[in-house]
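Please treat every number below as a calculation from the coordinates, not as lab data. Small disclaimer: the values here were computed from a predicted structure and weren't measured. Cβ atoms are built from the backbone, for glycine too; each structure is taken alone.
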Structure P
Amino acid sequence: MRSIETRLKWQLLLGSLVLSAVLALTAWSWAGRQVRDLLDYQLEQAARALVDHDFSRPGDLSADDPAMHLDVVVWDRQGRLLYRSSPELELRSDTAAGFSRVPSGTQDDAVMLRLFTIRSGTRVIQVAHPLALRQELAREAGLEMLLPALAGTAALSLLIIVTVRHALAPLRELGRELGRRDAEALAPIELPRAPAEIQAPLATLNGLLSRLRSSLTQHRQFIADAAHQLRTPLAAVRLQADNAACAEGAAEREAAFGQLRQGIDRLQHLVEQLLELARLEASSALRRVPIELGALARECLVDHALQASARSMELALEGDGAAWIDGDPHAIRTLLDNLVGNALKYAPAGSPVVVALGSVPGSVRLSVRDRGPGIAPPTRDRMLERFSRGGDDSEAGSGLGLAIAAEAAHQHGARLELCTPQDGPGLEARVIFPRASVHIDAGLAAPVGPAKRAS
């Protein structure tokens, strides 16, 4: 494929050559016409000057000067020849007045003349130029105009080649800069002398490199953290497997297998959380559909009812109407599962966990409240990072639940905030979503009651 530089050069050169050819032909035609008009004017002026000339002294006739390239014939009114500048001239006295084109000589060797005839009271004056001479003079004048045009065309072509090459130099520099880089070189590309037309895509490219660098850094950190977090449960599973293999009695073997199953469950849960976090971070995998948060929250509470019942805890859903948002149902359900599961894990037995839905102008508020120990304000932002856990390690966990919920909220244009409930101690996880962009008829939504409980 031809480069942009080659295309520009050929197109501009072709255009300049066509334009130069048109201008040269125009100049050639104009110069020829000017020469012919000037020679016609010379014929007419010479003829008018000879009307009153005394032909008794023909040596004084200036029109007979060879340098003027004029042929002169003078007749009287009766058609008698009074004067002829050259004996080879053979003209007729009855030629029409004005300009005409006539032959001179026999048919075999006739010379075509441009003739001007003027008639006075006593004379007929005829002044002529050979057509061959006129054509030669016109051709010479045209060449004098054409040669500078050709020189200008050559200079213009050279200027086009140099200008195009100079103008596209930043593109070649950008290509060389990209060619020198490897997969690890993601620093911004600096081309301070590049024109504005290149600076705009260069800024876009640098933005892409910045996002790619951030993404690679994030994935490397994720892989390092995952490897670190998986090392301990894998070692525990291997130890439990060794214990089961070395058990001497059925009871001891059953206890060892029970611990092994628990270790495998914890490891499976950790791997599932890691995969879920990776899926959420790949935002292109998420889809956007209208979601009614109340219905999704009820499903979540029903699924956690058994876990809450095991600890004699109450689950409540509070809302003031249908709450529609645009989002990925799986991601929003993951957010709810992690927030509710986190509240059930850390809240004291017998305490309530409340999922509340509310509306603010242009937004939908979702909050999960519990009566647990809460999180100190200075550490709340850190608890939203992956693998971060509070000081109380009595409950088994990986430190990914809140990070997954925070990432799900981020992918939907919201932000997860941790705060203290207004009605008492504990922890409130609050997310404010943008309201659905398409209006949903409230009659089509399953209504959310003032308070529904599952225990």
Structure Q
Amino acid sequence: MPAGVSRILMARTPPGNPPLKTHDPDAQLAFAHRVVRELRDFGYVAYWAGGCVRDRLLGRTPKDYDVATSARPEQIRQVFGQKRTLPLGAAFGVITVLGPKEAGQIEVATFRCDAGYSDGRRPDAVTFSDAREDALRRDFTINGMFFDPLTEQVIDYVGGRADLEDQHIRAIGDPFARIAEDKLRMLRAVRFGAHFGFAIEEQTLAAVRQSAAQVQVVSAERISQEMRRMWTDPHRVRALELLLEAELLPQILPEIAALIGRQSVELAEGPCDVWHYLLRVVSAVEQPKFSLVAAAVLHVLAIPLSNSDDAAPEQEAARQAEGIGRRWKLSKQEIEEIRWLVRHQVLWQGATTMPWPKLQRQLVAPLAAEWLQLAHAMALTGRGSLDDIAYCQEKLELPTETLNPPPLVNGHDLAELGMVEGPRVAGALVAIRDAQLLGEIRTRGEALEFARKRLS
């Protein structure tokens, strides 16, 4: 990353904030072994289940471990003790077992069958069963395997190992039935396909396409959670391509889908259709913070407006982006970050000839680092000049007292001169600040004299 952008990021990190704590992989592994062993010692069947099995078969370190067992919830609590367990999901046969601080916790679930999904999210009821039945009720074959860590054997009732080798995302059993149970599985198929670089198996993809409109019944929070995980993944471009291929994009982002095949953008190399331009910008974003990637996707909303008589296309695009953020029920901070980035998306263009006060305000804004990353990604596609980016980065290397000197006066100072609070004072403060940044005034006395002249 350019040094200037790095400096802004470092400056905006509050001093003394500890780094995010992560669990020790070795401690997690040891605790996962221990949980299975203790259940076995009491005579129960117990395996690792789901994603941790998939990741280990792919040679990846699991982020966490899940255990499936023949023990009932109350029996799980008897094995590990009341103080070491949390019955938060007991109604669905899930007990959380607390491990050492460095190992975190593990969800231990009783083998079960699910009975109906009337809300398209959770089973209406569960019936405790065996390992095979438990595997058959899961979503995709690569997530439906078990592993016995004591004998190091894979227990595969669904063909997950073969699909890992063939690099397929395949629904377990009837794909329409799996989607009917939980509509979010359509987005999960896309996320897994993008993350692992796998193809969505033909029948599973057909079921997603035919069921795509049903994703609307999924809660906004669950949709945005999946989109967050897709867009902060290194394979975020592939996720966007799969959303389009699976016909989910018009359901999730109809505003973007409406531009495909109908809009183009002028680049240095010539016109480019807006969809492939969008993918190139998203690919060029260096640090995939969610609000930055969202702005990289949604900034193209301004393109059709810029080809019309709209005097402020970026402002209107920012309004649309804000509406999408509200629809997805993002946090207020994320919505404001996306809105600001979309609204200011082109203000870096022409930086080399821009009045310094105008550019300076952008460079010292709270989102300056993200703004320059978006600008750099746009410039790399040929929409704008890399010289402008280099100029901005050069200015960011200025000493703080030059880049962002303390204001010489404030509103109280102007009130003492007889200025009444309101637009007049605000305008005077802007004019004084501009003169200060341009080097026309350098002291508080000069600033006050400047204000007196405006007052007279």
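Please state which of the structures P, Q yields 18.0 when mean count of other Cβ atoms within 10 Å over residues 207-214 is computed from it.
Going through each structure in turn, the value belongs to Q.
Assuming 19.0 is mean count of other Cβ atoms within 10 Å over residues 175-182 as calculated from a single structure, say which of P, Q it is.
Values: P: 9.5; Q: 19.0.
Value 19.0 for mean count of other Cβ atoms within 10 Å over residues 175-182 corresponds to Q out of P, Q.
Looking just at mean count of other Cβ atoms within 10 Å over residues 351-358, which of the labels P, Q belongs to the structure with the highest value? Walk me through the numbers before you get to the answer.
On the way: P: 19.9; Q: 14.1.
Structure P comes out on top.
I have 156, 57, 41 for Cα extents along the principal axes in Å, calculated from one of the structures P, Q. Which structure is it? Write out the running numbers ahead of the final one.
Working: P: 156, 57, 41; Q: 91, 52, 37.
Among P, Q, the structure yielding 156, 57, 41 for Cα extents along the principal axes in Å is P.
Thinking of P, Q, which structure, once FRET efficiency 1/(1 + (r/R0)^6) of positions 23 and 255 (r between Cβ atoms, R0 = 35 Å, to 0.05) is computed, gives back 0.00? Could you put the intermediate results ahead of the total?
Working: P: 0.00; Q: 0.35.
Considering all the candidates, the number was obtained from P.
Given -14500 as the derived value for helix-only ellipticity at 222 nm (-39500 (n - 2.57) for each DSSP H run of 4 or more, over all residues; to 500), which of the supplied structures P, Q does it correspond to?
Numbers: P: -17500; Q: -14500.
The value was obtained from structure Q.
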